[in-house]
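Dropping the structures in below, format is structure tokens.
Each value in this text was obtained by applying a stated rule to the coordinates, not by laboratory testing. None of these values were measured; they are calculated from a predicted model. Cβ atoms are built from the backbone, for glycine too; each structure is taken alone.
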Structure 1
């Protein structure tokens, strides 16, 4: 079959990689590079050059079993890494990390600050209460207000955590559905203080697996090719592009964001 795939993130790349051996696949990407959220930057320092991931960074064996199988099939190596979270606020002269109780205390002066201890207690309470979120319409901000969590916990822990995880502003994260946030944190074992999963990074940067899949596709990738319209026709599907040209296929896979599809 002639199959069109729209979007070259991990979903589109995986579909193309698996279908390509038996079908005529064309992968369309609206941007100038494939890989979706993958963005590996070469950084040079005093001790040499490093590949730094700024988009997709880490995974673990528990939550990413199919991705792990894909890496094994591609012969892409990974290695364990430390997964940490820390916050610094110059306006509050506050700095701490979330790796241990000592890290949560941060500066010794925080041991005498009742507001800081309240934040720490709220963190442990949040670990227990987050799973109670069951209203799909309740936002993070509404959940925090309903259970009367402290302002320091909200502003100096939860909002920085959420904005870091989802690469968004703190204001936008406050409007996230709390049930969705709770499910994500629970599935990734981030609502427990101990026995958290071992996180892993890809050797050479995340672009390593993207490069290997692209190499296997040959000339099937079309960059800078935004699809403007998808229409079912009698014998398949028709794609309309930005310049008005049409191409027909037997099937199409929309591997793009829902608001784009």
Structure 2
């Protein structure tokens, strides 16, 4: 039987190795892009370093409505906008998992009449056909159905790209965060098409490649400004705000899959 002391030492060694690996990666990225967003990464409630990257993006570009929308919010313990809410933002959280939403409502002791003007929560399966309506209903609960969110995050492990494409027809947030499938490096352009009965099998048949995201966002006036260090999330900013970031070729911003780093940020 492996003792607790051994486990503690083992995990401490893994943590130290991951920390050194992170610093090595950041140093390499600074050689390519001195203002790389990876240097600002940190975890509060995000999966990896997204919280710090998001904070730095809005430090540079500023805010307007301070409203965020997260599609695929989970139970709230690990997502991309919890930290924003703690910083005074208002939000719309949406997830299709009834158990996760139930956990969230219980943890918050949520009362829609008391809390919806700060955080609107919906249990719904978002598709390209209903995405705009679901988000608008959430914004209506905040007090303004026509409000323009500053930030939208999408992570539904399926037909993410068609959903975002539908949202782009109606929304112009200052920034987006979308999960990308790092298995497919540039210039591979692939994505999961919309299928009504699609169910993720917890494999790598999900989402969209970084090249597919760039191809979608570019005609809508958005530019890639960075990716998370684990190669899981990509960040896009409106072109009229992109002067706050170095003009780095988007291919150089791609981060390969380093999913092992998720464990460094766990907890």
Can you say which of 1, 2 returns 1.53 when Cα Rg over 2.2 N^0.38 Å, for residues 64-151 alone is computed? 1
Winner on distance in nm of label points 7 Å out along Cα→Cβ at positions 216 and 232 once structures 1, 2 are ranked, highest first: 1
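Quick check on the output: 2.2 is distance in nm of label points 7 Å out along Cα→Cβ at positions 72 and 248, derived from one of 1, 2. Which one produced it?
2
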Figure out for me which of the structures 1, 2 the number 18 belongs to, where relative contact order in percent (Cα under 8 Å, 6 or more apart) was derived from the coordinates. 2
Can you say which of 1, 2 returns 11.2 when mean count of other Cβ atoms within 10 Å over residues 8-15 is computed? 2
Figure out for me which of the structures 1, 2 the number 50, 48, 37 belongs to, where Cα extents along the principal axes in Å was derived from the coordinates. 2
